Structure P
Amino acid sequence: MQKGKASIEFDEAPVILSGASVTGRKEGEGPLGAFIDVVEQDEKFGMENWEQAESAMQKRAADLAMEKGNIRRKEVRYLFAGDLLGQLIATSFGTVDLEIPMFGLYGACSTMGEALGLAAMTVCGGYADKVLAIASSHFATAEKQFRFPLSYGNQRPQTATWTVTGCGAAVVGKAGSGTRHDPVIRGITPGRIVDLGARDSMNMGAAMAPAAVHTIRQNFEDFGVDETYYDRIITGDLGKVGSKILKDMLRQDGHDLEKIHMDCGLEIYNNEIQDTHSGGSGCGCSAVTLCALILPRLCSGEWSRVLFLPTGALLSTVSYNEGQSIPGIAHGVIIEKGQM
């Protein structure tokens, strides 16, 4: 199943059996609001603090994904999940009651792509029949950890993005399970770390775009295709700034993504009304967009094939304050419509 230098093409494509999305109020007011499964008006989700709120959001999304797929917890063998917080505390506390063996992941905002890729490999390799993939973020927890406390009221530059309060969960099953309408994971192109020296923590798009470009190039090379192979190439959270950089860099290679590129960070908010500056970001950004928008369009047959490409900026408060640059990574997942 190895394909080219870095990719995998699955002989028996794993199936995405179900997906669920849970967000906060701001995300529900955006363009995807009508398609999100649960929009919680209380940003603390009934909990005492922001971190507990993110854990509660993960638990609700996981339960809902299994419920929508008519799947019992004991049928799910493994869980691949992650968030943006130190030691993955949102995931650790949020998934403990699921009682499913868990692999904790940190790929920054690329985590949903990493989780889906590993889930597909696990199922296709025969190590599990069903695996749950989850990624979440919360505006307040991310701001507190990576930038400034909310009460500080700092000004944000136009290059900054708004961390999505949201969680997406998807159940991946072995080939042949589910229905004919369920999307399948045809292949993956895991990304490598790319560091071109970006140092502005308020411009994540510029830090992540080169990694997205590298993964797209690798995907084209490994599978012997170009942009015309896909109905959409969907990046995770490059925002306005990073999306422009991505298209400019690929145009130099002769690839025109103008008509087929989408960015989850530009889909989840209406920037003219919601003023999120460069767009949305966070692990939950691509995870929510996947479950609320991408999978339904594949299920309906509106799209036949997409390259889902969550993007991540691999920084921490320690590395940034020590003057380190901000590496990026992007994981590509080829998702196709089911056999209608």
Structure Q
Amino acid sequence: MIGFPVLATVGAMTRRVGPWLVLAVLLVPAVVLTVARLGDPPWVLVVQYAAFTPFAMLLYAAALVVLLLAAARMAAGRARWATWVGTVLVGAALALHVAWFAPQLVGAQADPPRGATPLRVMTANLLRGDGRVADVLDAAREDRTDVVVLPEATRATERALDRLDADATWPHRAGRAGRDIEGNLVLSRYPLRDERQLGTRLDSLSFTLAAPGGPVRMVAVHPIAPYEGARRWREDHRLILDAVRRTEPDVVLGDFNATMDHAPMRRLHDEGLRTATEVANEGWRPTWPVNGLFSLGPVPLPRSAEIDHVLVSDRVAVLGTERHDVAGSDHLALAADLRLG
């Protein structure tokens, strides 16, 4: 008969402790994301984790609901007062993340000037050359793309480009193919000049596009992924930043292995470069991972990190972006329709 009081006691403890356990589950990862976003953490796992910063809004919003329900059920006293303080702090953290995210959704860009030069660009990471080149070229031809950047292009990629007669559409080429992940090729309708490697561990290059409306300074990037070492990742991004400051490009595109919540990307933003999705007010558009190539145990990870970007200067308007699936790759191809004033 003593089982009933014991069960009642356990039930009461569960009702008291349960909300706080839920809060811990929600707030610990959210706070780590906030700290990572506020600073420039040196640890590889935190750098990788920061790629998922937008999810903190969902965590804080859920925690806010739990706190409000708990506060409403409590009698007046110190515990209720502490709960309301926690509610205010969580609400402030949520507001901070909303402020970080809001530029992607608000603030319409100015219309491109009359006679602005159209330029369509695309970046498509080919995952060690395993990405289906035909998918990329089909999408690029459909979008009437002028410049195609291919991080992780290999010699097999070059053979596929020849077999698919890519030169008929994009007769000009820069960069170089690699053996594994180091290659980066640029295909173009227009002549490419002043090609210069940036010195990143994976190929990144600056060049000038001789477009009909005048020269366009561009940079095609592929810094190393942070799991190869946070210090090396930062060094590659520093080289990209140096190239941006030196060449003052109109367009920077590629697989950045970073989101706009990472400190190196915020430094590029400080140089006057914005993502095409932000300029077009398209919101969060993750590009990795796809095709079930990464999983957590038996569960494939959903597309959840926006690490492929087209960055533009303030003289470039963006009419919109598109994403295309590439069989065999863990990235979506990202295309942007630009107008240069």
Structure R
Amino acid sequence: MSPSPDSEAPSTRVAAGDDPDEADQSDRIGVFFSLRDDLSLVTRAEELGYESVWAAEGQGKSAFGKLERWAAHTDRIGLATGIVNVFSRTPAALAQAIATLDSHSGSRAILGLGVAHPGVVEGFHGTEFDRPLPRMAEYIRLVRRYLRGDPEEFDGEFFSPSRSSFWEAFEPERAAVPIYNGALGPGNVRLTGEFADGWVPNLYPDSQFAEATDWLATGAARAERDLADIDVAMYVLTAIDEDPDRARRAAADHVAYYLRDIPGYYDRAAEEAGFGETVEAVREAPSTPAGAEQIDDALLDRLAVIGTPREGRAQINKLRAAGVDLPIVRAPAGSDREWVDRTLSAFAPTE
């Protein structure tokens, strides 16, 4: 992943003109575990050759708590927060947490950040969801300063740490940890290109990906960086089952929750992709299961990888061809252990 000076993994985009169905499945792959804290799944992901495992936080268990535990029982797999928000911790606290994880894991830590949304920030943490993008930019700059051991004062809009002797006790494993931003809107994607090492969109319509990549390139140009310097990782909703109806129902339930219960984020991207009527029908449904019934195949095919293991791998390869360097697969929310196991097996680079 790039451009962190401590990270040398190259981009593995499929070259234009390659047949995605025949692309090499040894390409990079990650896995996202939502609220699960199942150590056996993490060790299995490492055994199967997954590059990284991403731990959610939201209103659940601390991402760092889970990752610290996973670090003690793994040797190679990257350990990523996916994501932690920039409102519930100070940059200093976050720098301490990621530096500690990096030390305990032998330099395997990855910092996935996000602005989250008012439901988490205001409803759960009880703090104001105010000016998220300027906060994100300042947050990344400050975390990097802490990890570099830069002791100078910082006069920011949100945080203004002074020069202090506390710096003497702060000894990070690395002077830089890869930082990814879970951005969706154009301003946040441009910010990612300007400040972050990687971009991690979630439930992003593949038809809108080319435009979003232009936003990313614009941000990179502001910082005199090349688009190739940004590691494009994507959370990929996968519903792998030999029964196509069962797979689509699981994917539809997942998408309905995000469109209906987290307004103003995932629904915008779907609307811009031409699914405004569907989004409105999901919003107006009396429940999330009822909303799932309003989601048609056309939208699901834009947002998810659905089908048999073979069909799923072919669809992942098409995402690689479109410019996704690191697909991060996940099972639908609420999936049982058997379904998650099936997902891991379906996309493993060694199987």
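Results, tabulated for the structure shown:
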quantity	calculated
Computed 2.5 for distance in nm of label points 7 Å out along Cα→Cβ at positions 96 and 328 - originating structure among P, Q, R	R
Per mean projected area of the Cα convex hull in nm², for residues 32-215 alone, the highest-valued of structures P, Q, R	Q
Highest-scoring label, criterion being FRET efficiency 1/(1 + (r/R0)^6) of positions 80 and 128 (r between Cβ atoms, R0 = 30 Å, to 0.05), among P, Q, R	P
Test item: percent of Cα pairs over 28 Å apart calculated as 34, pick one of P, Q, R	P
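Throughout, read-outs are computed from the coordinates displayed, never taken from laboratory work. These figures come from a predicted structure and were not determined experimentally. Cβ atoms are built from the backbone, for glycine too; each structure is taken alone.
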